[in-house]
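The numbers here are math on the coordinates, done by the rules we state, and not lab data. Bear in mind that the values here come from a model prediction, so they are computed numbers and not experimental data. Cβ atoms are built from the backbone, for glycine too; each structure is taken alone.
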Structure P
Amino acid sequence: MFYLILVTIVWSFSFSFIAVYLSGQVDTWFAVVMRVLLAFLTFVPFLRLKQFQAKPMLLLMGVGACQLGIMYFFYYNSFQYISVPEVLLFTITTPIYVTVIYDLLQCHPLRLSYLFTAVIAVIGAAIIRYDHISTEFMIGFLLIQGANMVFALGQVGYKRIMELYPLPQHQAFAWVYLGAVIVAAIGWLLFGNPQKLPTTNVQWLIIVWLGVVASGLCYFLWNYGATKVDSGTLAIMNNVVIPTGILVNVVFWHQSIDWPRFLLGSAVIVGALMLHYHFKRRRLTQSQSS
């Protein structure tokens, strides 16, 4: 749980960094390929070719292609159609995808208690961030839903792969980033605009920070943390970045906010987490007594 909280704090800055310093100024595909390439280079020293079989290696690369490569295609392009508050709002469906995909991969019937707490977290996030929807809302909404789906598939798939193939995670994650680099590089070659490269030191610094810290270190810690919690906790933690992201925007970029709604929505999200733990304890008690 500690790792998920730490990563959430770091990621809270990413929304504002991208919107303020990169969106509309730096080519989307260049920003994406540099981000995942720097993340990959961070873990190259841990790459061990002889210690991996082909199947888990390809599965891990598929996780990276989904969770990072394809996700960033949807995510970065969404800023061309919707605002940062709308991006934050539309990410609230991620917990539902996490819960449903996890149960499908495990061949389990859908656990309604997990889905119920995830929906409560969605309601809490919606209370916090519901603004006027722009005319291009449908395109942006669909792009973010695509990002949510592949992000959920990637992190749940990683959790499942590590359950089936207990590999050293600092080594396994090099393959994850390699899969992301391949997808992002193809996107850059096909759709990139070499005329829109970074022009300031701040933009380069943001790209390096997003690649080495937000992606390289934090995605590793997030997926590592995902292996230490159940899918219900993981689903709810996906929404915690919404209030923290808004708080960062308010404190550092002085965006106005409806504080009563912010506090109410945050309380609902915390309540969802507490309710989930209640369901979990009750289920463990029932299994021990049976």
Structure Q
Amino acid sequence: MFFIRLISKLPFWALYLISDFLYVLMAHVIGYRRKVIIENLQKCFPEKSAAELDAISKDFYRNLCDVIVETFKVLDMNVEQMQQRVQTTNLPLLTDMLDAGTPVLIMTTHQCNWEWLLPGCGTAFSYPTHGAYKPLHNQFFDKVMLSIRSRFGAKLIADTQILRESLRYKDEVRVVALVADQTPSSPKLAYKTLFLHRPTAFFTGTERLAYSLGYPVIFAEMKRVKRGFYEVTYHDIAKPPYDKNSHQILEGYVRQTEAAIRRAPSNWLWSHRRWKHHVDLD
């Protein structure tokens, strides 16, 4: 932990020198998950040329390396720095509901620096923020990531406990935030739809959580303005009362995620084996 905190105290210019070195190492020496990245891009953007896909993959590697060093930097950042580097274009869409006494469920995706989104929320408004997370197998790095994600007051809840814990705080005016684009371990029990030209399975747990809580759901889209600076834009997905026989929340989330990816392809996490399971839409 001492070494990581030492890294976090480096100025941004020094961290980005490390990021540039990591880029060369990961993109050109090791070829980190190169096959997965290219295959994902080819199948999701069949209309793009090989040169365009190569440019997207290179930008992806650069962005990923920035995310790595920026994530550690959170441990040394103060509120003013986070507010300066993560700004929201339409904060009233969220805070108007909170000010009216309505808790909100935020769904987001692995886009730009998703590790700055929760700390960014923690500095953008004064309401409690609860975030779902999947515990890491490595206890040391699990402790590090918990420290980073809760840096500005967010309460982290393990994904296996999120429904129970959320129901405990159901009537508290707060934000519950989840990254909802992970691959389900069992596609048979998932919601299936066409996503980026590909049959794709999505967890239904987030949708069930929204139904149980009765919260309105919004999507948080992150945009990279320049190196180390981001903008968050909120989009409405759905509001109660909900038709539990439909998948309006998940379908809305999928379309918002797809649109965000198309606007800035290199900002998404293409190294993730998102389509490792075969999915039939029948």
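From P, Q, which structure was distance in nm of label points 7 Å out along Cα→Cβ at positions 181 and 253 = 3.0 calculated on? Only structure P yields this read-out. A value of -23500 was computed for helix-only ellipticity at 222 nm (-39500 (n - 2.57) for each DSSP H run of 4 or more, over all residues; to 500); which of P, Q is the source structure? So the calculation was done on P.
Out of P, Q, which structure matches 0.75 when FRET efficiency 1/(1 + (r/R0)^6) of positions 5 and 205 (r between Cβ atoms, R0 = 30 Å, to 0.05) is calculated? The value was obtained from structure P. Thinking of P, Q, which structure, once distance in nm of label points 7 Å out along Cα→Cβ at positions 69 and 173 is computed, gives back 1.9? Computed on structure P. Name the one structure among P, Q that relative contact order in percent (Cα under 8 Å, 6 or more apart) of 40 was derived from. The correct label is P.
Sorting P, Q by distance in nm of label points 7 Å out along Cα→Cβ at positions 117 and 245 from high to low puts Q first, with the largest value. Structures P, Q were shown, and distance in nm of label points 7 Å out along Cα→Cβ at positions 125 and 141 at 3.3 was computed from Q.
The value 18.7, 53 for Rg and Dmax of the Cα atoms in Å was derived from one model only; which of P, Q is it?
Label of the originating structure: Q.
Taking FRET efficiency 1/(1 + (r/R0)^6) of positions 197 and 221 (r between Cβ atoms, R0 = 35 Å, to 0.05) as the criterion, the largest value within structures P, Q is that of Q.
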